[in-house]
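Some structures to go through are shown next.
Coordinate-derived values only; no laboratory data. Remember, predicted model here, so these are calculated numbers, not experimental data. Cβ atoms are built from the backbone, for glycine too; each structure is taken alone.
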Structure 1
Amino acid sequence: MKKIFITATNTDIGKTYTTQKLLHALAKRGIRVGALKPIETGVAATPPDGVLHLQTIQKLNPDAKNLTIDDIVPITYEQPAAPFIAAKGEEIDLHPVFEAMKRFENVCDVLLIEGAGGLFVPINKEYMMCDLIDDIAPDAVLLVVHCSLGCINDTLLSYKTLQNRGHRVATAFNCKGGDDFKRTSKPYFDAVDFPTLQVDADIDEIANILLQ
């Protein structure tokens, strides 16, 4: 089972949206897909992102029909905040995440694992989201980035952090809204040959890179 971790430069950048697009792009190739969101906060009753992922993979992958929402989102909290804060400072036991990952091994070929927030979102006091990525040891990490002014700094900080930790990294630019990416940011990325594949226009090419 190939593991791909989906992270972003911050919260509300489009990780769930990108994960959904990737699930469909991979399934078109006959790949059995799975989706795991280790921790979801802001959950009043059922985790909305997790429910969406469960419905999608059960539609795209018949072998996933017996999975439940607890398999998709093993840890939830009500407060919409970083896990450390949502857990009221109590130590979060991550064993359910790795147990959930094992349950996917016989039902999918590629597992997309969607993080929460960005790389330095605290899970525990001394344990960040980037530490969880290290422990999961994915085959690749997809960094979802925004296209608004400031994305050069945000992208390079996260990209270089992941590279320095030994991960193979791809990027996906989620260009929505009225930002002027082509004028304010893309010229730099072009000058240094940094790829600017976009979630909506280039999802198949992004999938190709992740499957290498």
Structure 2
Amino acid sequence: MCGRFTLILEPGDFNDEFDLGGIPDSYLPRYNIAPTQPIAMVSDAKTKRVEMFRWGLIPSWSKDISIGAKLINARAETLSEKPSFRSAYKTRRGLILASGFFEWRIDPQGSGRKEPVYIHLTDGKPMTFAGLWEEWHPAQGDAIRSAVIITTQSNQLISPFHDRMPVILSGDSRKSWLDPASSPEFLSSLLVPYPMDELHLYPVNRMVNNPSSEGAGCIQPLT
């Protein structure tokens, strides 16, 4: 699963990597992004413009915004079956920008505390998670655009911490994910664990366990 991640690289780093169509002025580096908070996403293959979405999918048919807090991840294996995701899977796919993500395990020394680790690409480049998005219209007020991160089975690096990991797309797979013409069969082939030798993880301070924690200390390696 993916319950917390970072977006800390400069806009120029993402532009160099993805040839983006622009980043909103509201963009700020974040070291501890939590569900229901804004996340940066590319949802249009033509403009490739980065826009801000609420993390936690609110299906268009939902009567209550609170469902979004429960739909932060979507299992790759059941996207075409689940009513909350199958429509977005067909026509509303996006790339969620990230620098890395966190996972936890129970302290092996027996304290019962959750010990966090930070996972990022070994080359230090930006990540893109496969995502879906929706636009929800409340009874009053403006429409809310929300998104969900797709997960798949963990690779051997992540599996000691969790049996799920976010789907990380790179290279041509990014274009294919956004392409409206991509077939369901081909899209399914993209939703696989990322190669473990291209990822690095290390333990970090438990301050990240608190969603209100922010700053570089969240990813500072433990000595």
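Summary of values
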{"item": "Ranking 1, 2 by mean count of other Cβ atoms within 10 Å over residues 52-59, the structure that comes out highest", "result": "2"}
{"item": "Comparison of 1, 2 - label where distance in nm of label points 7 Å out along Cα→Cβ at positions 92 and 124 is highest", "result": "2"}
{"item": "Among 1, 2, which structure scores highest (criterion: distance in nm of label points 7 Å out along Cα→Cβ at positions 36 and 68)", "result": "1"}
{"item": "Source structure (of 1, 2) for semi-axes √(5λ) of the Cα gyration tensor in Å, for residues 20-75 alone, computed value 21, 11, 8", "result": "1"}
{"item": "Top of 1, 2 by distance in nm of label points 7 Å out along Cα→Cβ at positions 60 and 204, largest first", "result": "2"}
{"item": "Structure responsible for -3000, with helix-only ellipticity at 222 nm (-39500 (n - 2.57) for each DSSP H run of 4 or more, over all residues; to 500) calculated and labels 1, 2 on offer", "result": "2"}
{"item": "Given 2.7 for distance in nm of label points 7 Å out along Cα→Cβ at positions 4 and 188, calculated: source structure among 1, 2", "result": "1"}
{"item": "Structure (1, 2) behind the derived value 4.0 of distance in nm of label points 7 Å out along Cα→Cβ at positions 44 and 180", "result": "1"}
{"item": "When relative contact order in percent (Cα under 8 Å, 6 or more apart) is computed for each of 1, 2, the largest belongs to", "result": "1"}
{"item": "Read-out semi-axes √(5λ) of the Cα gyration tensor in Å, computed value 26, 21, 15, structure in 1, 2", "result": "1"}
{"item": "Value 0.55, calculated as FRET efficiency 1/(1 + (r/R0)^6) of positions 100 and 196 (r between Cβ atoms, R0 = 35 Å, to 0.05), assigned to which of 1, 2", "result": "1"}
